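Okay, got some structures for you below.
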Structure 1
Amino acid sequence: MHEYSTQDIPDRSAKYWYAAQLKPNGLTIAERNLAQQAIESFCPWQIETERRGQQLRDIRRPLFPGYIFVRIDPNAGLWRKLRNARGLTRLVQTDPRAPTPLPDALIAGLQQRCDTDGQLVTTPDLAPGDTVRVIAGPFADFVARIEQITPDARVRVLFDLLIRKVAVNLDPATLRREGMQG
């Protein structure tokens with residue numbers, strides 16, 4: 001006969017994280033609607049610089065475009081209510097009867113890499129010699145090679161500009177190693 005401990009009994013009042021698909025341009029509406037319903041949500045983002053002609057513009061871009069994470073108690077029936085929430089299309093699910101919860105460690109890891117506003121702040125793992133793409137600032141979309149990482153965590157990169165190499169110190173948060181996503 002098996003003896004059950006309190007760990008064997010699922011917590012019927014536990015809240016879990018779920019991925020919700022957004023309607024096109026629905027992030028702001030969804031965040032506002034979820035806050036009004038007192039439903040916890042999380043949408044990690046980063047700043048990227050967009051170049052339009054000669055102008056540069058910093059844009060807040062979601063780390064997972066088209067999705068937001070919501071934390072709900074699946075037994076409270078809220079997930080059915082979320083199907084009709086403004087700004088949301090549906091909860092991501094692999095079972096047609098219920099949404100699929102995400103591992104708590106996944107969301108906790110993302111939250112640790114973000115500030116209190118949800119902006120990704122983790123410094124990428126960079127080393128001298130790496131090829132990087134600049135994702136924000138006046139050098140956005142330029143590709144460079146890391147020459148040195150200074151003690152104050154600035155990254156000195158070399159650009160090939162007009163037949164000569166130009167060295168510039170940049171914030172590592174504005175760099176992504178070539179070939180990396182996110």
Structure 2
Amino acid sequence: MNPRNWLMLSLALLISGCSVFGMHGVDKPGYQVEVKEGDIEIRVYPQLLVAETEVQGNYEEIGKEGFQRLSGYIFGKNSTEQEIAMTAPVLQEGTGDQWRMTFVMPDELTESTAPKPNDDQVTVKNLPGKRVAALKYSGSVSAEIITEKGNELQTWLDERGYKAISPVRSARYDPPWTLPMFRHNEVQIDVK
């Protein structure tokens with residue numbers, strides 16, 4: 001590749017950085033950090049408005065279906081045909097073949113101002129404020145990695161006397177086409 005083409009390719013990658021090197025500039029829910037130790041944090045989240053859907057199947061199968069339902073809602077398949085800004089992270093939790101996918105809604109929406117989903121398999125609701133343990137990692141996400149990282153986080157919690165009050169969930173902050181080494185992923189567990 002000649003130097004000019006290399007420069008143009010580099011510039012194109014830099015400009016499209018949010019798609020290859022991670023998503024930047026999207027809203028994320030605010031929280032307070034109580035404890036930070038390496039890649040693990042104990043956070044306190046306020047009440048959050050979310051859109052969620054439940055899907056049956058294994059982890060690899062359900063992602064596309066759940067994402068299509070929720071992205072349809074935020075891209076205008078709702079009572080007012082309103083487009084809603086994408087936020088991060090996308091949350092997934094489940095047991096066996098029953099999984100729930102959740103999008104956190106932007107701060108400016110409330111339960112009363114959010115449009116009603118056209119798809120009756122999408123629910124908009126408030127989640128109460130809570131304490132969350134989070135373990136950050138990069139790379140790919142799979143059911144096996146969620147289990148492995150969830151066990152690592154659970155061991156850390158047990159060693160420090162925290163009580164888990166939810167199953168482990170996956171939190172993905174970047175689109176799937178982001179280079180794995182640049183992805184911001186987490187496993188999260190609600191704690192007392």
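Here are a few things to note about the model shown:
- If Rg/Rh (Cα atoms, Kirkwood Rh) is computed and equals 1.11, the structure in 1, 2: 1
- A value of 66 for percent of Cα pairs over 14 Å apart, for residues 115-154 alone, calculated from one of 1, 2, originates in structure 2.
- Origin of the derived value 2.1 (distance in nm of label points 7 Å out along Cα→Cβ at positions 43 and 99; candidates 1, 2): 2
- Answer label among 1, 2 for the case where distance in nm of label points 7 Å out along Cα→Cβ at positions 83 and 139, calculated from the coordinates, equals 3.7: 2
- Identity of the structure behind 1.15 (criterion: Rg/Rh (Cα atoms, Kirkwood Rh), for residues 67-146 alone, calculated), options 1, 2: 1
- Comparing distance in nm of label points 7 Å out along Cα→Cβ at positions 51 and 163 across structures 1, 2, the highest value is found for 2.
- Source structure of the calculated read-out (helix-only ellipticity at 222 nm (-39500 (n - 2.57) for each DSSP H run of 4 or more, over all residues; to 500), -3500) within 1, 2: 1.
- Structure responsible for 21, with relative contact order in percent (Cα under 8 Å, 6 or more apart) calculated and labels 1, 2 on offer: 1
Read the figures in this text as sums done on the coordinates, not as results from a lab. Just so we're clear, the structure is a prediction, and the values are computed from it rather than from any experiment. Cβ atoms are built from the backbone, for glycine too; each structure is taken alone.
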